[in-house]
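Pasting the structures in now, so scroll down.
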Structure 1
Amino acid sequence: MHKPSLFYSMLSPIYPLLVQQFVDDYSLERGIALDIGTGPGFLGTELAKITDMTVYFVDLSEDALRAAKERFDTSETDNEAHFVQADVRALPFENDFADFIMSRGSLWFWEEPEKGLADIYRVLKPGGIAVIGGGLGRYIPQSMRKRLVAANKERMKTTGEKRPCFEDFSRMIRSALLDKAGVDSFRLISEDDEGKSGKWVEIHKRA
């Protein structure tokens, strides 16, 4: 199986907790879910373990999809699963297709994020929810959060990678969704009071 970096290996305990949070928050049980920018398939596989949802693992990278399929195949779940190579700006799904869409950590790497968010809204079913962004979730212990936040800061120093502050993230999302895509049913979420970590947008498609 494809081996993620040391930092991403450190993240492995968060995925079951984050998916459990999604299941609890949105009462997920059945229907169609998309895991966009799936990478090695952590989120989609964890969702399959605790729901009866059909999961579509979506990524531009053929290697990522291969790793996601290997992970899913060894998870001993019997959900229907599909592995789709696609650009988020042109998702190969019909309108009103998915009940739930999730994407963690890929938004920062999208070209033309406004087009990706608009296409996510297009394929979301009326009454459906999409959660897009990045963070560790509410369910992780504070000791784990502190350890992972510190490790991520060190990683970003080494790589030179930068992430927008919550205010910049909020402006980008509002511009992409409200001004450019005409979507006004969304909520911005930060995982801390200072807006320094855990930036998400929760998109609702009205029934």
Structure 2
Amino acid sequence: MSIYLDSASIAEATRAAELGFVAGITTNPKLLAREGRPPEAIIPDLCDALGWGLVFYQLNGPTLEEREDEARRMLALRPHRIGLKIPCTSENIGLLARLAAEGVVCAATAVFSSHQGYLACEAGARYLIPYVNRATRLLGDGLALVRELAEVCRATGGSTEVLAASLKSPQEAVEAVVAGAAHITAPLELILALGEHPLTRQALEAFASIP
């Protein structure tokens, strides 16, 4: 079970490295665009800033051929340190299967149904990434989706695991894990919030006041 940083910020990756327990980094086109530099420059810097684990890049080319070229170009930047997030469509699952057969760590992302998850498992995805909070808003119950995907992973008997994303609170993050997510990815602010509680601070203040 692992916690990933969901960010494209070099400063946040450096802070995550200082924490010592963040396993890797997930990015997406929106996060990368905020940084104002080409992804080809940002992704290697994220690898270097964290110092270990995988940094996931999400394919975003307009055609299947361009997405495959994009995949191979990005993977070559830091061999064995870059994973691929591949949006879950039938066309893209074929690409995922080819890349996974070559040993590339692939995550099927934007998974909103158990049948999508099943196909991604069969294609060799290492991770299924559901958007938990978004699924709750649009489908009614993002945690139910996590449970269904975790059951699909177990039923197929492979090594695919659920990596939950789109988490908006510490409680939602923990509920996703309880529902069956083997891993989560979250912004730095949320990761830091997981270790805090007002009563803990009150207890520390009480101890500090003892003469």
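Each of 1, 2 could give log10 I(q)/I(0) by the Debye sum over Cα atoms at q = 0.07, 0.15, 0.16, 0.19 Å⁻¹, but the derived value -0.22, -0.92, -1.04, -1.41 comes from 2.
I have 21.2 for mean count of other Cβ atoms within 10 Å over residues 144-151, calculated from one of the structures 1, 2. Which structure is it?
Values: 1: 14.2; 2: 21.2.
Among 1, 2, the structure yielding 21.2 for mean count of other Cβ atoms within 10 Å over residues 144-151 is 2.
Quick check on the output: 0.85 is FRET efficiency 1/(1 + (r/R0)^6) of positions 24 and 40 (r between Cβ atoms, R0 = 25 Å, to 0.05), derived from one of 1, 2. Which one produced it? The read-out was computed on structure 2.
Tell me which structure, out of 1, 2, gives -15500 once helix-only ellipticity at 222 nm (-39500 (n - 2.57) for each DSSP H run of 4 or more, over all residues; to 500) is calculated.
The value was obtained from structure 2.
Thinking of 1, 2, which structure, once log10 I(q)/I(0) by the Debye sum over Cα atoms at q = 0.20, 0.26 Å⁻¹, for residues 32-87 alone is computed, gives back -0.56, -0.95? Working through the options, I get structure 1.
Can you tell which of 1, 2 yields 23, 15, 10 when semi-axes √(5λ) of the Cα gyration tensor in Å, for residues 64-119 alone is derived from it? Mind dumping the intermediate values first?
Numbers: 1: 23, 15, 10; 2: 20, 12, 9.
Label of the source structure: 1.
Taking distance in nm of label points 7 Å out along Cα→Cβ at positions 72 and 168 as the criterion, the top-ranked structure out of 1, 2 is 2, with the highest value. Identify the structure, out of 1, 2, from whose coordinates distance in nm of label points 7 Å out along Cα→Cβ at positions 80 and 96 was calculated to give 1.9. Label of the source structure: 1.
For structures 1, 2, calculate FRET efficiency 1/(1 + (r/R0)^6) of positions 56 and 184 (r between Cβ atoms, R0 = 30 Å, to 0.05) and state which one comes out highest. List each step's numbers first, then the result.
Working: 1: 0.70; 2: 1.00.
The maximum falls on structure 2.
The greatest value of FRET efficiency 1/(1 + (r/R0)^6) of positions 48 and 128 (r between Cβ atoms, R0 = 30 Å, to 0.05) among structures 1, 2 is that of 1.
Coordinate-derived values only; no laboratory data. Since we're looking at a predicted model, the values are computed, not measured. Cβ atoms are built from the backbone, for glycine too; each structure is taken alone.
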